[in-house]
Structure I
Amino acid sequence: MILAGAVLGQSVLGGGSKDWRTASREPAGLAPDPATTPEAVVQVYSARAVGWRGKFGVHTWIAAKRTDAEKFTVYEVIGYRLRRTGTSVVVHERAADGYWFGNRPELLSDVRGAGVDELITRIEAAVQRYPYAQTYRVWPGPNSNTFTAFVLRDVPELRVDLPPTAIGKDYLGLASVGKTPSGTGAQFSLFGAAGILAGAEEGLELNLLGLTFGVDPASLSIKLPLIGRLGPGGDAEPVILGGPADPPAGTIAAGAAD
């Protein structure tokens, strides 16, 4: 019944029906203007995927700007780039909060201030170590969400709870045990197709054939396939790393309907 409700809900929500050739890539107004924001910034986003994939899941990416940098650099995996360039990993300058081919992004994490430049150095190192740059599979991974999760595990300060619709986030390759994507817990996964995880950020999640069911007591929400998170939330608020606004686990990542 839950899965049937998720399917019905997604049919109402729509997503993935736009023509990608004419779909918007404009900024959504969630990223700060580098011209007026000299401090270092790291943001993590998700948005419904393109075409039929958007019915089931989201695309995720990381955007970063070092201190005094004039533009954001975005780190992401794009499947078709593998055929063109031999690698699915893309590091480029684009709008950090750009619509993903017509789909508005959700801001999952926004960390700024002292120490963020060091986090960006670790992000760049993790991007270089990503082991699946020459492999791409929509299901069960490795895909764009596998990449984002891989990088985030090395930067737990971001405390990102990736959406349950981020299919591929639990893909661990030949390993069956590892840290959760937020780095605040542990998970068991069989090639991303089945598994279980528990973490301070994620709560408790069960993965069945790539579909995530879960509960997150910290945010008083439940997690369902197709729909995403149901409960209080919204776009993440900026957090000043090391400052008085630096929150405990479970308070940065948010999202009412991923």
Structure II
Amino acid sequence: MANICIINFTSEDIEPLRFICPSEVNLLSAKDTQDVFSLISQNQIDACVIDLHSSNIQPFEVVKQIKSKNGTYPVFAYTTECDPKVLFRAGQLGVDAYFKKPEEAKKLAEAITNLLKTSTNLTSQVNSRAYAYGCPYIIKLAVEYTLENFARMRRASELCKILGVSYAHFSREFKSWTGCRFWNYVIHLKIQEAKRLLESTSLYQKEVCYRVGFGDYCHFLKTFKRYEGLTPKDYRKRVGSKKILQSSLE
């Protein structure tokens, strides 16, 4: 599931995107600056899409704040006007791509779909970079240990003690070499395993929670929804309905 923060769009703009984006894309609408940062703080956001011509917000200021606080994911501009000065300023602030409204709605949907592919392949991304030439051996050890023990891990500091390194140094090195914060990687593995268990077993949600290493059930529910845009219960229902549909078509 990819969570996309849609900033200051009308319903006429959002609905066509909902129609052409894959079902795994969750579009979260924000009407003003407060909404934007409330959504970002409460959800694992994969990208932001903003209309640069807005009366409700100051778009450049919003882009600037997003990039300064959360520079790891892309910001797309989707707007009707093509003023070169506006686009140049947007590029200076870090807008990653521009799409003209409404002609390039499909191109925007394609860019969002590519983000979905990147999000679901985070494990492969980290693993491949950890084994790249020149990557410190300690990063390889961390990845190998985490893949086998993520369900037992409660804090990143536990691994640092095993490796004999400081948390600050390890965090910098891991992010530098893999492009991902270490604890985000651990949570990603936990959520992926939770999804597998929800799809392939009849375990109660609380059992799934504890099997993947969450000590608190409420925290598990919030984290799962933050990453997937659905509660575990709704995720299981959606997967079940897809399987029923597929079997009926076979």
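When helix-only ellipticity at 222 nm (-39500 (n - 2.57) for each DSSP H run of 4 or more, over all residues; to 500) is computed for each of I, II, which one produces -19000? Label of the originating structure: II. If distance in nm of label points 7 Å out along Cα→Cβ at positions 137 and 201 is calculated from each of I, II, which structure is the one that comes out at 3.6? Here the read-out was taken from II. Using percent of Cα pairs over 35 Å apart as the calculated read-out, with 7 as its value, let me know the right label among I, II. Going label by label, the one that fits is I.
Read-outs throughout are calculated quantities, based only on the coordinates presented, and are distinct from any laboratory measurement. All of these numbers come straight from a predicted model, not from anything done at the bench. Cβ atoms are built from the backbone, for glycine too; each structure is taken alone.
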